[in-house]
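Some structures to go through are shown next.
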Structure 1
Amino acid sequence: MLGALLLRALDKVEFKEPVYLGDWVKCKSQIVEAGNTSVKVQVQAFAESKDHGKRLACTADITFVAVIKDKNGELISFEHNLSL
């Protein structure tokens with residue numbers, strides 16, 4: 001059965017440094033928790049420029065849930081039975 005991941009929660013967003021027009025932004029993510037129906041990902045966004053160097057600009061924890069459509073077309077959570 002093929003399903004999808006949907007954004008469930010965006011937690012602990014912390015803006016640490018400004019990002020200026022023209023800066024490069026690189027996002028780094030890591031799975032920190034995986035359950036039967038959800039996955040929690042920690043994201044770090046780094047900004048970089050000649051004038052301001054490389055710096056951690058923002059962090060966030062994002063939770064996704066596994067979903068499929070039932071016979072009525074409604075999205076429902078399901079156990080993906082996958083592990084890391």
Structure 2
Amino acid sequence: MTAVPDPITAINLLLCIMIFLLGYFVYRKQEKISALVISIAFGMFGLSHFSILTGIAYPEFTFILLRVCGYILVAAALWLLLSE
């Protein structure tokens with residue numbers, strides 16, 4: 001797989017990094033586990049964007065698994081917030 005200089009993927013990666021860092025800082029300040037779970041989820045989304053931008057070759061199943069697990073983590077974090 002070759003590197004793909006896609007501006008949309010680059011913007012998505014930047015936003016994932018920002019949300020990852022914000023989630024981590026919220027967790028450190030308020031100790032809300034849901035913020036950490038959302039941070040991990042967006043870290044997973046960021047990994048898939050990073051691998052597309054750099055051209056790292058993974059099986060397509062890996063991309064699907066990363067994104068599905070990320071969405072499941074976001075849903076779990078929202079469930080935690082709902083149950084507080």
Structure 3
Amino acid sequence: MYAVLVLVVMGMAGYTFYQNSQQQKRVRQLQSSLKRGDRVLTMGGIIGQVSRVTDQRVWVQVADGLELEMVRPGIRSRLEG
């Protein structure tokens with residue numbers, strides 16, 4: 001009985017680790033594929049459009065004449081439409 005419980009706990013821990021690593025992989029792929037014109041959601045909840053991209057930084061236009069300079073990990077997701 002104890003062995004079954006240990007196996008279940010280890011299986012749950014392994015599954016959680018696997019899911020976490022897959023999520024991190026998706027986020028890294030997103031951040032490396034950002035391009036001008038993409039609509040994005042930042043970690044702070046700000047929605048804007050990518051106006052410029054360099055190796056380390058992304059500029060997100062959030063209003064006319066207002067751009068935020070961010071590091072790539074500050075982008076949470078790409079929005080459709």
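Any read-out appearing in this document is the output of simple, stated calculations on the displayed coordinates, not a laboratory observation. Worth saying up front: this structure is predicted, and the values here are computed from it rather than measured. Cβ atoms are built from the backbone, for glycine too; each structure is taken alone.
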Exercise. Looking at structures 1, 2, 3, which one was log10 I(q)/I(0) by the Debye sum over Cα atoms at q = 0.12, 0.19, 0.23, 0.24 Å⁻¹ calculated from, given that it came out as -0.38, -0.81, -1.03, -1.08?
Worked result: 2
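Can you rank 1, 2, 3 by FRET efficiency 1/(1 + (r/R0)^6) of positions 10 and 50 (r between Cβ atoms, R0 = 30 Å, to 0.05) and just name the one with the largest value?
Numbers: 1: 0.45; 2: 1.00; 3: 0.10.
Structure 2 comes out on top.
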Problem set entry | Label whose coordinates, when helix-only ellipticity at 222 nm (-39500 (n - 2.57) for each DSSP H run of 4 or more, over all residues; to 500) is calculated, return -29000 (choices 1, 2, 3) | 2
